[in-house]
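> Before anything else, here is the set of structures, which you'll find just below.
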Structure 1
Amino acid sequence: MKLKETCKIHVPRKLVWTATIEIDRWPQWTPTVQTVERIDEGPLRVGSEAFLKQPGMPKSRWRVTSLDAGRRFAWETRMRGMRIVATHELADCEAGTRNTLIVEMQGVATWLLAPLIWFSARKNLKTENAALKRFCESQAAGSGRTTN
């Protein structure tokens, strides 16, 4: 099962990227993440790991599997018969930045719980994109760095 959600954020990609990779700050701006505990230190990179607690889900260990600085990172977790890969993609667009969130789920549990998982994951992607947009645009407005 693959879900994808895109939004336009009216700030430069560099600012959106900074908010995206500062995963330890996610609980400050998105209700889809309650806590983040980095396992390693330093900048986010391939192999970086963190424990995430999200509403209605068990605490899970996520590992960065690919990273193209300023443009994209993907990470994955495994839990109860599922493998989940989440990808964060950024691209320049006329309005500033196009942010795309992709979640791919595989495994027996995915198919058994598909209707429930689909609805919840779709809602979380929309919520996270909206929260990131609000956060980045408010940060940029405070510093005077919008694209408008």
Structure 2
Amino acid sequence: MSAREIALKRLPHGAGLALPGYATALSAGMDLLAAVEAEVVLAPGARRLIPSGIAIALPAGLEAQVRPRSGLALEHGITVLNAPGTIDADYRGEVGVILINLGQEPFTIRRGDRIAQLVIASCAQARWRVVEVLDDSARGAGGFGSTGTAGGA
């Protein structure tokens, strides 16, 4: 894998926290940490914007996707509400994470907790070309669930 250099600004309330990083050599996502000053308790059903303490400047042609952490989702029902959250290349504000508690118990977020993953991905912009007829495909206009399963169910 090739690494792209991306400018990152540590915000004052992110001082002392580790920068987003990959947990393993082949990880797709970097861990984002909570840059909260005091504990935040998410009641069941509650949502909250959690600061990361960083801002980034992505090069054109890249986006950053904020995604849930699987362990938080499985063990506590904590997920990213707008998953994946998209950070555009021209955004220069703080990376925030909208967390929601879909679990049954209150969940406490502490400073430095790993709260989400940040995936850097290539993206393209589209330009529309209006046509009267679309070319055919094997699927055609089949919608949700139309591809079925091997057993036809």
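> From 1, 2, which structure was distance in nm of label points 7 Å out along Cα→Cβ at positions 34 and 50 = 0.5 calculated on?
It was calculated from structure 2.
> Taking distance in nm of label points 7 Å out along Cα→Cβ at positions 18 and 90 from the coordinates of each of 1, 2, which one would give 1.0?
Derived from 1, not from the others.
> If you work out mean count of other Cβ atoms within 10 Å over residues 10-17 for 1, 2, which one comes out largest?
Going through 1, 2 one by one, mean count of other Cβ atoms within 10 Å over residues 10-17 peaks for structure 1.
> A follow-up question, please. Which one of 1, 2 has mean projected area of the Cα convex hull in nm², as calculated from the coordinates, equal to 8.3?
1
> So, one more: Distance in nm of label points 7 Å out along Cα→Cβ at positions 2 and 98 was computed and gave 3.4; which structure, 1, 2, did it come from?
Value 3.4 for distance in nm of label points 7 Å out along Cα→Cβ at positions 2 and 98 corresponds to 2 out of 1, 2.
> Let me ask something else. For structures 1, 2, which has the highest computed value of FRET efficiency 1/(1 + (r/R0)^6) of positions 42 and 138 (r between Cβ atoms, R0 = 41 Å, to 0.05)?
Once FRET efficiency 1/(1 + (r/R0)^6) of positions 42 and 138 (r between Cβ atoms, R0 = 41 Å, to 0.05) is worked out for each structure, 1 has the highest.
> Given that helix-only ellipticity at 222 nm (-39500 (n - 2.57) for each DSSP H run of 4 or more, over all residues; to 500), derived from a single structure, equals -1000, which label among 1, 2 identifies that structure?
Derived from 2, not from the others.
> Sticking with this one: Taking relative contact order in percent (Cα under 8 Å, 6 or more apart) as the quantity of interest, name the structure among 1, 2 where it is greatest.
1
> Once volume of the Cα convex hull per residue in Å³, for residues 82-121 alone is calculated for every structure in 1, 2, which label goes with the largest value?
Once volume of the Cα convex hull per residue in Å³, for residues 82-121 alone is tallied for 1, 2, the winner is 2.
> If you work out distance in nm of label points 7 Å out along Cα→Cβ at positions 66 and 106 for 1, 2, which one comes out largest?
2
Bear in mind that the values in this text are calculations on the coordinates, not laboratory data. Since we're looking at a predicted model, the values are computed, not measured. Cβ atoms are built from the backbone, for glycine too; each structure is taken alone.
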